[in-house]
Structure P
Amino acid sequence: MMEHVGKGFVLILSAPSGAGKSTLARLLMERGQGLLTSVSTTTRAPRPGEREGEAYFFVDEATFQERIAAGEFLEWAQVFGNHYGTSRGFVAEAVNRGRVVVLDIDWQGARQVRGNMGGEDVVSVFIMPPSRDHLCSRLQSRGQDALEVIDRRMKAASAEVSHWEEYDYTVINDDLERAGEALAAIVTAERLRRSRVALPLRGILETFGL
């Protein structure tokens with residue numbers, strides 16, 4: 001496993017619901033590579049098996065609005081009637097410590113993060129399903145949502161996919177293992193970007209009189 005030096009970055013993963021980005025994010029985290037998941041704050045009710053501080057921090061609407069007013073969120077959005085937000089302070093501290101912070105957010109959140117952070121501190125990846133029919137089948141098979149919710153998610157899928165060109169990379173999730181390898185390769189390449197390794201290389205360059 002490569003040694004992690006230099007500054008970290010935010011890795012944004014976006015996709016229409018059901019495209020497999022949560023699974024890919026989990027597989028990526030299992031590889032190590034100095035990755036860290038940012039736990040979002042949400043007004044959504046917990047689903048079966050979700051625990052406070054692991055999947056999300058669950059708050060009521062009033063508390064969420066107070067945190068917006070205080071500028072505590074790097075990004076926030078309303079999705080399917082619920083609010084979701086990412087802690088500004090947590091992300092900034094982790095990036096400065098050389099960590100890669102994985103954000104599982106939609107295109108609206110991605111725009112906010114890009115606007116609130118330096119361009120080189122953000123790397124964005126859009127996870128593309130192989131087809132609309134495949135996406136629908138996945139939503140139905142996971143058995144988490146009522147039929148009306150699935151219908152609403154499918155109606156939103158085209159709008160989500162329409163923003164794919166705003167991202168630095170696109171990974172088609174037609175094979176989970178192959179898509180996982182692609183994501184890992186992106187992280188490795190971005191860690192070696194010249195602007196991120198400049199400080200750790202300074203000592204080496206000095207030995208060459210540069």
Structure Q
Amino acid sequence: MAKATTTLRQRVLDWLTKNVPESRIRHILGVEEMAIALAEAHSVNPEQAALAGLMHDLAKYFKPQRLLEMSRAEGISLDIVDELNPHLLHADVGAIVARDEFGIRDEAVLTAIANHTLGKPGMDALSCVVFLADSLEYGRGDTPELNHLRQISRQNLNKAVWMTCDYSFKHLVETRRLIHPRTVLTRNWFLYADTHSPQQAQQAIARMV
């Protein structure tokens with residue numbers, strides 16, 4: 001099974017042990033494992049998937065003000081939903097931590113970390129893999145709906161992304177939480193790409209990005 005280099009992986013795990021609770025580390029290891037499996041199923045580089053999965057929640061427990069300050073310092077464009085719920089920025093900030101704390105320079109890996117929570121219209125297969133692994137790793141539960149999404153994720157990334165967005169929206173609506181417009185755009189992009197011919201999709205989705 002592909003994993004990050006032993007030395008780097010241990011450095012990340014040591015850092016996580018000091019900065020996140022044990023329950024979150026279990027989730028992170030579950031995401032790493034599922035990201036590898038999905039990468040192998042879809043001919044994506046499993047080493048990149050493992051690294052992004054392992055590092056996706058580096059900023060999960062940063063305080064809201066720290067998330068906002070780091071995002072602004074990096075020049076990240078903030079939506080009003082980000083400002084009202086800074087926790088959503090932990091993905092983008094996690095990529096900053098991966099770069100600055102651990103020296104990660106692989107832009108595909110950094111992008112996958114940044115996209116793992118909200119997604120992004122047109123994101124590449126590696127980002128799709130990490131996005132799905134975060135929502136569908138086995139520690140999330142064993143419901144028929146989750147198992148169905150896991151099956152789809154092994155077969156069709158486009159379909160799995162928009163269906164997983166719908167699954168998340170259901171929870172957000174039921175709990176009366178804000179839905180970030182980036183995730184709505186992500187859902188629309190991947191739904192259209194999945195349900196239309198390549199020619200139709202190319203014309204329409206270019207206007208969604």
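No lab work stands behind these numbers, since they all come straight from the coordinates. All figures in this text were calculated on a predicted structure; none of them were measured in a lab. Cβ atoms are built from the backbone, for glycine too; each structure is taken alone.
Hey, distance in nm of label points 7 Å out along Cα→Cβ at positions 86 and 102 derived from one of P, Q reads 1.3; which structure?
Numbers: P: 1.3; Q: 2.3.
Clearly, the read-out refers to P.
To test your reading of the models, identify which of P, Q gives -13500 for helix-only ellipticity at 222 nm (-39500 (n - 2.57) for each DSSP H run of 4 or more, over all residues; to 500) when calculated. Numbers along the way, then the final one.
Working: P: -13500; Q: -22000.
Derived from P, not from the others.
With mean count of other Cβ atoms within 10 Å over residues 22-29 coming out at 17.4, pick the structure among P, Q it was computed from. Don't skip to the answer; put the middle values down first.
Values: P: 17.4; Q: 14.5.
It must be structure P, since only it matches.
Quick one: FRET efficiency 1/(1 + (r/R0)^6) of positions 46 and 182 (r between Cβ atoms, R0 = 25 Å, to 0.05) came out at 0.20 when computed from one of P, Q, so which one is it? It would help to have the intermediate numbers written out before the result.
On the way: P: 0.20; Q: 0.40.
For FRET efficiency 1/(1 + (r/R0)^6) of positions 46 and 182 (r between Cβ atoms, R0 = 25 Å, to 0.05), the value 0.20 is produced by structure P.
For the read-out relative contact order in percent (Cα under 8 Å, 6 or more apart), a value of 32 was computed from one structure; give its label from P, Q. All intermediate terms of the calculation are to be shown ahead of the outcome.
Values: P: 32; Q: 19.
It must be structure P, since only it matches.
For Kirkwood radius over Cα pairs in Å, which structure out of P, Q has the highest calculated value?
Details: P: 18.3; Q: 17.3.
Top value of Kirkwood radius over Cα pairs in Å goes to structure P.
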